[in-house]
Structure P
Amino acid sequence: MYWREFCAGVDEVGRGPLAGAVVAAAVVLDTFRTIPGLRDSKALSERKREVLDLEIKEKAQSFCIARAEVEEIDEINILQASLLAMQRAVAGLNGQVDFVVVDGNRTPMFACPSEWLIKGDSKFDAIKAASIIAKVARDREMVEMDARYPGYGLAKHKGYPTPQHLDALKKQGPSPIHRMSFGPCKEALLQKGLSTRA
């Protein structure tokens with residue numbers, strides 16, 4: 001059903017990290033302005049993602065990047081926060097949207113019909129585009145957070161639970177952007193003998 005002209009592709013980035021917001025993007029591509037090289041963001045180099053990010057924003061009919069904050073993740077859980085970010089991304093699109101296709105195996109409620117597509121970020125160009133601009137946006141934010149909260153290596157691992165990150169959590173305790181509903185962050189808080197965010 002996802003061949004309609006005004007079809008938005010939606011993807012999110014950041015369900016797995018221990019820190020930072022979850023970011024979603026929605027993109028409606030222009031069928032008359034092709035973007036060669038679209039792929040799942042994870043299959044692209046950082047440099048290629050940056051180039052495509054600019055091209056997508058220039059050529060797409062519309063796009064929107066939205067998020068759910070750490071506090072929302074901790075309050076409603078990461079799955080629901082991801083769906084909320086997707087809803088916000090679609091709601092923020094300018095122009096007509098007839099249909100929404102979401103990467104994965106479930107879709108939140110939208111104002112128009114929708115369906116999910118497993119491995120959509122490798123099958124459907126609008127989802128590929130959404131995955132790219134969402135990842136570029138979140139990665140940039142984590143580089144900025146690294147400067148604000150040094151010692152965790154956020155610029156390198158983007159908040160994912162690498163050995164470096166887990167070790168830093170044990171030594172420093174969690175920062176204000178760590179997800180306290182996630183086990184390693186909660187454990188680090190308890191090890192530091194803290195009852196509130198560091």
Structure Q
Amino acid sequence: MQEGNRAVIIPSIASGNLLNVDEEIKFIDANYANIHIDIEDGNYIPNITFGIKLLELICKKSSSRKSIHLMVNKPELFLKSVKKCDPYIVFIHVDVTRYPSELIRLYQDEGIRVGIAINPSIDIDSIDHVIPLTDDILVLTSEPDGRGQKYIKAMEKKICRLHDYKLNIWVDGGITEDKIDDLLKIGVKNIVMGRAVFADRKKIIATK
């Protein structure tokens with residue numbers, strides 16, 4: 001989703017004020033035109049973010065380009081609702097299934113762009129056989145859903161290795177404004193940010 005030579009900052013709505021979702025969506029639409037929606041089912045990871053109804057309401061309300069990250073044990077159950085949202089891309093964790101290729105194709109057969117999401121503990125070699133099925137990968141740069149989890153700098157080595165696959169690399173997790181330059185230097189162009197965006201409610205710009 002790189003726009004020219006500029007990296008794209010994609011705010012994660014789950015880090016906004018969920019008691020005032022309408023205003024947070026307006027803020028995102030006005031300043032970023034991209035919105036990232038994390039769906040957590042309380043099983044794949046302990047937290048629960050948005051259910052199907054709220055997901056559909058957010059998608060209907062927001063005019064931004066939508067990326068959806070399914071942190072769930074059964075991504076196939078979300079297919080119909082995700083399709084209604086007309087997302088730019090949906091990221092799934094292939095470690096939740098014994099047949100990741102089928103899971104990816106299930107979404108692709110519905111005309112949905114699919115990316116692979118990987119936790120810090122995932123070995124790239126373990127997903128080597130499915131990486132060619134997609135053009136996008138989302139690297140989690142902190143442990144998912146951990147309160148106050150910090151950016152894991154060691155993930156930058158994994159990001160550099162992923163360039164061998166000629167992928168569009170996205171990153172998400174503990175990213176603060178001071179990390180942007182480091183990410184740009186290693187070729188990351190799609191940067192999902194949560195608390196850093198909503199803390200000061202200012203527009204963060206990545207210039208290169």
Structure R
Amino acid sequence: MVKDGIPWILIPALAAIAAALFGLWLVAAPLLVIAAFMGYFFRDPRRDPPDVEGSVVSPADGRVTRIEKLSPEDPDSPTVVSIFLSPFDVHINRSPIAGEVTDLAYTKGRFMIATKDEASLVNEQNALTIRGEKMTVVCKQIAGVLARRIVCWKKPGDHLERGERFGLIKFGSRTDLVLPPQVAVSVSVGERVRGGVSLIGRIKDGS
């Protein structure tokens with residue numbers, strides 16, 4: 001469990017205990033359910049990234065909803081891979097590659113449904129630029145309808161290992177990964193992925 005989830009678990013749990021002490025079981029029961037769900041939501045399972053040279057792993061758990069070029073008419077344009085996280089997915093974000101955080105840009109915005117393509121432009125978001133040995137990627141934490149807080153534990157200059165935790169988005173959300181043209185994407189729309197484990201792509205031979 002991540003420390004950011006402790007208040008979300010303790011408050012309904014303590015309220016449930018207080019209600020039970022006064023015999024208010026109809027109040028205590030749903031509060032205990034909420035506390036249990038919060039414990040489940042803020043879970044932080046261990047992940048061991050695959051040792052595959054030149055690979056890019058998923059930055060989040062969820063379902064791939066979009067794979068497209070930023071400029072469809074340009075074959076050398078970067079590719080965007082969008083991953084939608086439901087409230088039942090693990091919400092920890094992990095670094096897709098090993099590298100240095102060279103830029104961190106937070107943007108206030110709206111809370112449009114995270115599955116919509118426009119969400120990557122208008123929703124609250126936090127973009128990390130990570131420069132690795134062979135490529136640079138951008139990972140965007142994007143808030144959704146339910147999400148109201150993006151958490152990032154890293155800053156420019158920090159080094160990340162592939163699969164290392166760098167933050168989370170509280171409740172339903174989306175993570176976008178912008179890949180350079182030399183990366184061949186290996187997932188498809190509709191596929192479910194796991195952060196830090198599933199391969200999203202790999203550098204093309206000769207790149």
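Any read-out appearing in this document is the output of simple, stated calculations on the displayed coordinates, not a laboratory observation. On a predicted model such as this, the values are computed, not experimentally measured, just so you know. Cβ atoms are built from the backbone, for glycine too; each structure is taken alone.
Data table
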{"read-out": "Which entry (P, Q, R) yields the derived value -0.68, -1.07, -1.11 for log10 I(q)/I(0) by the Debye sum over Cα atoms at q = 0.18, 0.27, 0.29 Å⁻¹, for residues 6-45 alone", "value": "P"}
{"read-out": "Top of P, Q, R by distance in nm of label points 7 Å out along Cα→Cβ at positions 30 and 190, largest first", "value": "P"}
{"read-out": "Given 2.3 for distance in nm of label points 7 Å out along Cα→Cβ at positions 86 and 134, calculated: source structure among P, Q, R", "value": "Q"}
